[in-house]
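Next up, some structures in structure tokens.
Read-outs: derived from the displayed coordinates by stated rules, not from any lab. Source: prediction; values computed, not measured. Cβ atoms are built from the backbone, for glycine too; each structure is taken alone.
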Structure 1
Amino acid sequence: MTDALREEGKRFADFICQLSAEERDELSAQQSDQVEVEYADFVEHFQRGDCYVCGRSLHSFSKSAPCVHWLLRPKGFKKKDVEAVAQHFGYIQIQSFLRWVANQEAFARHINDLVAEGTGTKMFEVTIRYKQLEWSLSCAESDYLGHAKSQNARYPHYHLQMRDSGRPFIDYNDFHLPFSRMDVVNIEAMRTRPDIIKQGFRFGEGMSDLLTDETVERIVNAPRSGDVSENEAPFKIDTLLFADEGTKISGEDIFRAIEEARRHKVSIASRLSNIPNASARVMVTPGPGVVEQAPRAGGRKAD
């Protein structure tokens, strides 16, 4: 069955790649419109305290009606109930829902999907936070292929960790949660043609979408907002200054650059690059306001 699904994913990738660029753009636009409608429905329900999937309160729980909103831990939800959620909703559906929830509190900075922040050895790993709840999803190549020597995990699966106010609720090794049929088809399509087919979460963007080579210059030059405290900052900007060969960097020039940055309420890095006889190297990394990834091995690398 799994092999058949993987073949279906490869055929789907071939179909997409046979389309013209214009046809792919049209298909992408149609999907984007569908997601926009669904997201608007989600927001309307969420603001009322209801689930857009089942229509019930986000605080409701009934074993006879598994729903993705159970992951918000309504009263009565037990650890083992997560298996019912995974049986009814795929990995991509679950992650999309959690990302949308997290972005209701703070855009992107509560979704850490940066490769550099994880183990670097997993197909997928992300940590998502909303208020006191934190979810981490992880899938290694061996998880996706299924553990051939295992009695209980020979199928494609992923792992989930959940914390409530920092306290353990679900650990990674508690369950082998199955990928849905559509999960396998989509993942295999992405693996077959990663240059054309990519995973994205519209309205569920995380730090990997915010922190890219294309956005670093805008981050450095953007006006600083007084509404965000240092502890909640989504970015940390460090600058190294190198004097040109045979010259020295003036301390007065550095002081003037810092004062100008403060006066114009921009990052100091945006002004240090203008210092005479010097070149600047700017590094933008996740700030203290970004949720830390909780990978299955290792942790946030030291700066």
Structure 2
Amino acid sequence: MFYEDAEILSHDAFAGDQWIVRLQAPKCANAAKPGQFAHITCHPLQPMRRPISIMRTSPAQGWVDFLYKVVGTGTQHLCERQVGEHLSMIAPIGTPFELSDNTQHHILIGGGVGMPPMINLAETLYQQKKAKQTLVLLGSEVPFPFRPQPSKFLLPNWPEGVIAAMPLFEDWGIASRLASLQTFAGCFQGYITALAAYGIDNIPEAERAQTTLYACGPTPMLEAVAQLAARYQIPTQLSLEEYMACGVGGCAGCTVPITTHGQVAMKRVCVDGPVFAADTVYPELFAEA
């Protein structure tokens, strides 16, 4: 991880108190991997940094994009920062998603502010020429921070009318679909895990052993994804969301119980994670399957 004094290149507001900020941070841009995050000082008078997931990077141009939602004083201060100002940041932090050459199908599931790691991971898969092997599912209860468009990729045995997609994925040749409990046009009206089940059912049973699920979002969503993974017996990686103080492993304030080979240990989400195998986070679900 690096300390960087990052200049704000752009800072755009979206509905639902969502913002996308682009920072000039070449060290982070060159080192970051999907699933990692940055610890950002939101205001000089507010010493506690805030952890924000990395959404996109450009190693060639040295910029990093972050999507965040205003939920407290820290992010409120952050959204007031202007283009040309500088933010102190530590990045990249954490254990990233692990990509295997043996995986034939990638299903990415992002809910709310859990969307950025999925966008980052999708771009990596696109760069690795795996766009056709990838399906991205995004869920939100506020308007999406982009203008959805009808997808050009038709999916077999898919719910009728569920056609809304993220334009960026369309450009990359990646199939995507959107879910919400709101009445957004073209979106699946229900939980994103129910939509994910359609994606899994479209994969021949013999190929599910070569399928990996990746997810980031609220804890109830992650548990539902783990239940889905246990039911279908699909390897799954979860990026956990947890309150953090130091963000670099010193305070141990973000620990969670992780079970490996039957042994439970307290792991720090910031540096031991945030990505963990689903069966180590929810071992009881996989024991029941």
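A few notes on this one:
- Given 1, 5, 9, 13, 14, 14, 13, 10, 7, 5, 4, 3, 1, 0, 0, 0 for P(r) over Cα pairs in 5 Å bins from 0, in percent, calculated: source structure among 1, 2: 1
- Origin of the value 0.95, where FRET efficiency 1/(1 + (r/R0)^6) of positions 4 and 60 (r between Cβ atoms, R0 = 30 Å, to 0.05) was derived from one of 1, 2: 2
- Origin of the value 43, where percent of Cα pairs over 23 Å apart, for residues 44-195 alone was derived from one of 1, 2: 2
- For distance in nm of label points 7 Å out along Cα→Cβ at positions 164 and 188, the highest value in the series 1, 2 is held by structure 1.
- Taking mean count of other Cβ atoms within 10 Å over residues 28-35 as the criterion, the highest value among 1, 2 goes to 2.
- Source structure of the calculated read-out (helix-only ellipticity at 222 nm (-39500 (n - 2.57) for each DSSP H run of 4 or more, over all residues; to 500), -11000) within 1, 2: 1.
- Look at percent of Cα pairs over 15 Å apart, for residues 76-131 alone for each of 1, 2: the largest one is in 2.
- Answer label among 1, 2 for the case where mean count of other Cβ atoms within 10 Å over residues 116-123, calculated from the coordinates, equals 17.2: 1
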